[in-house]
Structure I
Amino acid sequence: MIESYWAVLIATATVAIGEFCNRRVIGWLPDDPPRPGRKVHSRPVPLAGVLIVPTILAWCIVDRAWLPLAAIVIAAATGFEDDRRKERAAALDDGGVDWRIKAIGLAIAAGLIAATVADPLTDPWYFTIAFCLTFVLTNAINFLDNMDGVATSLAASSLLCLGLGKPTANWIPAAGYAALGFLPWNWPRPRLFLGDGGAYALGLCASYAIVHTMREEPLLLLVVAIPLVDFVQVVCARVWLAVPPWVGDRRHLTHIVHNLGVKKVIVAPLFAVLATGVAVVALRGGWPFVE
């Protein structure tokens, strides 16, 4: 079996080839044009996270992980179509796929992931928990694709910590390494963004790792604490302000930290270090160096 760390090189090569073809041959990747209120960039940036999906799928095939493979394909395709439609939206219009259609696509993907850990007929309670957590975490990772490198580095951190610390499947650390392969294009100088397609795929991978480990060790939920906390506080704020929860804004933890004076280029490594530290605590089952 090929070692999972080779996914870094394969994903890097895939992204390099895809980005070159998009720039020099045919512009097939959707762009994220400058828009008020969310990401801050002065020029259109391609949404290219789908370029790491083939690498993840290759490891799924090797592991015969057919349900996760189907879930990742559905979520990535839903996200990519959403990105493609947003590119053509007006400057003050969110555009994209209708939120109900997008929710159905992500619900199907979440159901497939939940079905890998619990039978809905014989174990409906844990199936429901796994389904809800997967649906939320997949969106939570996507929510944090709002500042250079944050979603990519957080996904890589959680996938590698869980995949190497509490191995459940060989394709989980491979997905983390694939995220690392994308990071140089996403941070510190962003030439590419993950987009919904890439963020949904990485969110599903992280969800799979969590739901397969937290039943015996609930403390492992701390590994994905940052995206979950960000998701909860943003959705609560939007509901309180009578704003649709799916409409992007600048109320995320990343924006709060940036507004406090932290340079944008520092936000991603800061969050990644914090997430890794929390993950170490969770994997050890308590505070480090304390017997």
Structure II
Amino acid sequence: MTPSGILVVDKPAGMTSHDVVSRVRRILGTRKVGHAGTLDPMATGVLVIGVERATRLLGHLALRDKRYLATIRLGASTVTDDIEGDVIRTADVGALADVDDAAVRAGLARLTGMIEQRPSSVSAVKIDGRRSYDRVRSGEHVELPARSVEITRIDVLGIRRAETSVDIDVDVECSTGTYVRAIARDLGDALSTGGHLTSLRRTRVGPFGISAARTLEQLESDGAAAVLSMREVAASCFPTWSLASDDAVAVRNGRRIPWAGPAVAGGPVALLDATGEFLALASDDDGDARYAAVFA
């Protein structure tokens, strides 16, 4: 029997997130597999996968904070804001040479903090029920409205120069909804050189880091042993409340219990029985436990 829990997959380049889900379904022999936090085909790194009952848990996980390693290339703009798109503008070699390291760092500094960012036109954002990237691929010109995101930091790891390009390796921490491709585009626009992304690797999503991730090849050999159990996920992602036996029985049967758990603002608490089994997610509803999801 396939265990319920979370897989942290190191997604390879060239696969969609749905491709990874399909591969995991085959490896584990179950259809009940879903993912959180889509990665573009060109991107690699952390993809959080829910298995069996944990597919219902994905929407409750606090996956707001993300971290990426990326390479930004100045010198050209592309239709997709990354290396896979057609080039639509190139920079004058002289103008590119005038952009020194200080200008690069200053430009990235202006893109940190709470900012209004316009998503890439080939994002998965829906316009009248249709994905933006589908509209672009069918020849439409799409410009999405800006939205608020938080970019905690952009650390420059290295700058490499060639005659027609400047490559900047960066380490980015940001909120969900941030497009690292848009950072490359906006830096290139600010410096009048054009810019796009040439590589992207996600190294963390919420509490799930790349050190815990398994490649698909490792999953082929490890199988269900790679699945983080529901209780492991509960302990790492939520405040917890260990219940007395009578309360645990009530939760298993869907009956409400008086709230005696930790005071938590804006998020659920994981309810555990005496053995540590993850029973439910709940919050304080005027003195009673209100269940967001019951897993027992």
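Where a number appears in this text, it was derived from the coordinates with a stated rule and is not lab data. These numbers were taken from a predicted model, which means no experiment stands behind them. Cβ atoms are built from the backbone, for glycine too; each structure is taken alone.
Comparing distance in nm of label points 7 Å out along Cα→Cβ at positions 54 and 206 across I, II, which is largest?
Max of distance in nm of label points 7 Å out along Cα→Cβ at positions 54 and 206: I.
Comparing FRET efficiency 1/(1 + (r/R0)^6) of positions 46 and 102 (r between Cβ atoms, R0 = 25 Å, to 0.05) across I, II, which structure shows the greatest value?
Of structures I, II, the maximum of FRET efficiency 1/(1 + (r/R0)^6) of positions 46 and 102 (r between Cβ atoms, R0 = 25 Å, to 0.05) occurs in I.
For structures I, II, calculate FRET efficiency 1/(1 + (r/R0)^6) of positions 6 and 254 (r between Cβ atoms, R0 = 30 Å, to 0.05) and state which one comes out highest.
Sorting by FRET efficiency 1/(1 + (r/R0)^6) of positions 6 and 254 (r between Cβ atoms, R0 = 30 Å, to 0.05) in descending order puts II first.
Have a look at I, II and say which one yields 25, 19, 12 for semi-axes √(5λ) of the Cα gyration tensor in Å, for residues 150-261 alone, as calculated.
The read-out was computed on structure I.
Consider the structures I, II: one of them gives 1.05 for Rg/Rh (Cα atoms, Kirkwood Rh) as calculated from the coordinates. Say which.
II
Which structure, out of I, II, was helix-only ellipticity at 222 nm (-39500 (n - 2.57) for each DSSP H run of 4 or more, over all residues; to 500) derived from, given a value of -20000?
Clearly, the read-out refers to I.
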